[in-house]
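All of the numbers you see were taken from the coordinates with simple rules; none came from a lab. Computed from a prediction, not measured in an experiment: that's the story for all the values here. Cβ atoms are built from the backbone, for glycine too; each structure is taken alone.
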Structure I
Amino acid sequence: MSSLSQRKSDHLDIVLNSTPGVKKCTSGFEKWRFGHCALPELHLDEIDLSTPLFGRTLNAPLLISSMTGGTRRASQINQHLATAAQTLGLAMGVGSQRVALESDARYGLTRELRAVAPDIVLMANLGAAQIAGPQGLDYAKRAVETLAADALIIHLNPLQEALQHGGDRNWCGVIDAIHRTVEALHVPVVVKEVGSGISVPVARKLVAAGVAMLDVAGAGGTSWAAVEGERAVNAHDRAVAMAFADWGIPTATALQDLHQALPDMPLVASGGIANGIEVAKAIRLGASLVGQAAGV
């Protein structure tokens with residue numbers, strides 16, 4: 001197994017089998033409560049949750065968020081998730097395709113996944129650091145083509161990379177690379193964080209670059225800083241990573257801020273979404289789509 005594949009396997013083990021770090025940060029949705037209506041004057045069975053997205057229609061505004069890729073076990077997970085998405089009529093984003101694109105073994109991130117879920121909104125996924133690299137456009141095109149994807153997700157994870165042993169340190173030129181990718185692809189580009197949230201200034205830059213949708217992916221769910229702390233090779237690196245376990249903009253705060261500043265921008269709310277009530281709160285705060293990852 002390559003070092004990159006081993007890293008992905010470590011991430012799976014930590015997220016599935018432990019609760020890394022001692023976190024105090026929540027997603028923030030507990031700050032809001034719905035008013036109760038004792039006279040709804042509607043029929044529950046007639047409520048329509050169908051949602052148009054990228055030329056298809058979802059049965060509900062729900063996204064199985066990007067989780068994992070790059071190992072045989074991840075391939076099995078993605079196959080199961082795609083089957084669930086097809087059965088339920090939901091959208092799905094795959095985990096990072098970097099390993100699949102750099103290796104001969106694609107670990108299920110091919111059109112075989114699309115064959116399992118022919119009708120869903122399926123989103124390819126690459127890291128911003130790879131998009132900004134010399135093979136960025138080629139990677140982006142191949143990521144979409146190999147899945148027959150409806151969109152490409154570009155994930156922003158500068159904090160995780162800074163704390164990760166062997167992580168990507170060079171984040172220069174990322175916004176220009178995103179713009180080039182938007183111009184080059186025939187499918188929409190979605191940009192997401194991975195648990196630290198997107199601020200209004202960053203969102204404005206991404207909108208100017210032509211991004212079709214933003215996933216706030218705020219704090220309150222999985223802390224990738226804490227995950228990297230669990231993987232740290234020494235006590236010093238662990239202490240540094242764990243200091244950032246609560247870092248980031250809570251999901252509800254990021255969502256509200258972005259919707260107020262950019263009311264016409266489609267937003268995905270993800271990061272610590274625990275249940276259907278929080279899904280409803282996220283939609284009320286401006287989300288067009290709500291994502292869950294580890295909770296799935």
Structure II
Amino acid sequence: MVAIKKVLQDKRFKNRELQIMRRLEHCNIVKLKYFFYSSGDKKDEVYLNLVLEYIPETVYKVARHYSKSKQTIPISFIKLYMYQLFRSLAYIHFLGICHRDIKPQNLLLDPETGVLKLCDFGSAKHLVKGEPNVSYICSRYYRAPELIFGAIDYTTKIDVWSAGCVLAELLLGQPIFPGDSGVDQLVEIIKVLGTPTREQIREMNPNYTEFKFPQIKSHPWQKVFRARTPPEAIDLVSRLLEYTPSSRISPLQACAHTFFDELRETNTRLPNGRELPPLFNFTEQELSIQPSLNSALLPRHAQEGSGASASGE
């Protein structure tokens with residue numbers, strides 16, 4: 001079984017999503033099997049059809065299933081899903097590609113195996129320093145503050161913010177920064193992070209430094225989440241949801257965070273008793289991103305096996 005994504009093709013331009021998908025080869029990114037063109041109903045209409053591997057569920061559907069029954073996703077699942085998301089981000093960011101629409105709906109899940117795959121590269125772009133980008137991308141609730149401020153010189157750290165919002169949402173059972181408009185979302189962010197300093201505003205978008213914001217103190221992260229939330233989870237959220245983009249940790253640093261230590265233990269299994277999906281089959285390329293993290297990323301049992309420098313995916 002496959003999934004087919006059909007998009008109207010503008011003949012004047014190459015399709016950016018296709019160009020990007022053809023470059024990607026990773027166990028946590030949905031696989032493009034092939035593509036073909038078809039004609040539409042109207043004259044001269046051409047559609048691009050992307051034939052993708054079929055994966056039945058999404059993190060959005062799974063999270064909604066739990067929230068409907070007044071439960072939150074078990075913490076072991078949150079670890080498993082978020083780790084794989086960060087691994088996919090480390091890979092695309094290394095290639096200079098920013099996804100620009102990280103949200104639970106774009107995280108595909110195979111409930112049997114526990115494998116997560118990032119999908120929908122329709123907003124993705126290869127970011128080039130000095131080249132402007134549009135700020136009206138990314139779905140509401142997951143938009144980094146620099147996008148709300150209208151920045152056009154943002155970095156791949158916008159994906160890191162979005163991933164932090166996804167993690168917080170899975171822990172809370174609802175979006176952390178809801179709001180129908182940019183102003184509403186900014187108010188929600190300020191309620192938690194406090195008013196950004198002039199320096200932080202300058203880092204997000206220098207055009208706004210003279211803007212007057214209500215002075216609000218930050219709310220302690222511990223009080224944002226329920227009492228049972230593991231402190232490591234809260235610590236990770238706090239390192240992802242920083243106003244200053246360069247202060248947010250990298251996706252690979254997130255993978256190495258203590259919140260994911262349980263996944264690196266020898267005996268950890270899925271709740272259904274099955275083995276964990278491949279989490280440590282890092283390629284040489286992945287291990288070259290931040291080599292100082294490799295000892296933290298590779299558990300001893302993976303180092304002893306062939307995984308230490310596994311070049312196969």
statement: Taking relative contact order in percent (Cα under 8 Å, 6 or more apart) for each of I, II, the highest value is that of structure I
message: For distance in nm of label points 7 Å out along Cα→Cβ at positions 59 and 259, which structure out of I, II has the highest calculated value?
response: I
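One of I, II was used to compute mean count of other Cβ atoms within 10 Å over residues 123-130, and the result was 24.8. Which label is that?
I
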field: Which of I, II yields 0.95 [FRET efficiency 1/(1 + (r/R0)^6) of positions 179 and 235 (r between Cβ atoms, R0 = 41 Å, to 0.05), calculated]
entry: II
With helix-only ellipticity at 222 nm (-39500 (n - 2.57) for each DSSP H run of 4 or more, over all residues; to 500) derived as -12000, matching label from I, II: I
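Among the shown structures I, II, from which was the value 13.2, 42 of Rg and Dmax of the Cα atoms in Å, for residues 131-226 alone calculated?
II
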